[in-house]
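What follows are several structures.
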Structure I
């Protein structure tokens, strides 16, 4: 959420919200839920192979792996870790 809305604010991504006033409301309406970051995921992020250098993305990858989740991203490196993505 943070990275997508930051890129929209910077003009790097289009705001595709349709009738929704925010991305969080759009995602909730589509059945997405947020997942808290836990200690185990943070620890595992530091054990991942060095395919991705961004610490936040490494945390997302770790969380997706531990909980068999799909991540909303256009970053192809996620797939190199075996993470399913939507974009």
Structure II
């Protein structure tokens, strides 16, 4: 991943994930609709569990960092929530 890039900016209705920094470092910003928390990942032996209905964004990638994301299911476009305002309405 090129340094300084951002990824994510979505939530899932049912899918949950485990995010691991295989190399380099990056921040994962989690938002439950009321508060945000930032987790810095930089060790391959730590993972971050992200449950369903949590807005996520990954940012502050170090140059050539590599993220491993393990998902609870297969890709399903219908499971994505890509609009933040829609997400906030759904979690109220």
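In table form, for the structure just shown:
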| quantity | calculated |
| --- | --- |
| With distance in nm of label points 7 Å out along Cα→Cβ at positions 6 and 54 derived as 2.0, matching label from I, II | II |
| Relative contact order in percent (Cα under 8 Å, 6 or more apart) from the coordinates reads 44; which among I, II | II |
| Structure from which -12000 was derived, helix-only ellipticity at 222 nm (-39500 (n - 2.57) for each DSSP H run of 4 or more, over all residues; to 500), options I, II | I |
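Taken together, the values in this text are just the output of simple stated rules run on the coordinates, not laboratory data. Please read all numbers here as calculations on a predicted model, not as lab measurements. Cβ atoms are built from the backbone, for glycine too; each structure is taken alone.
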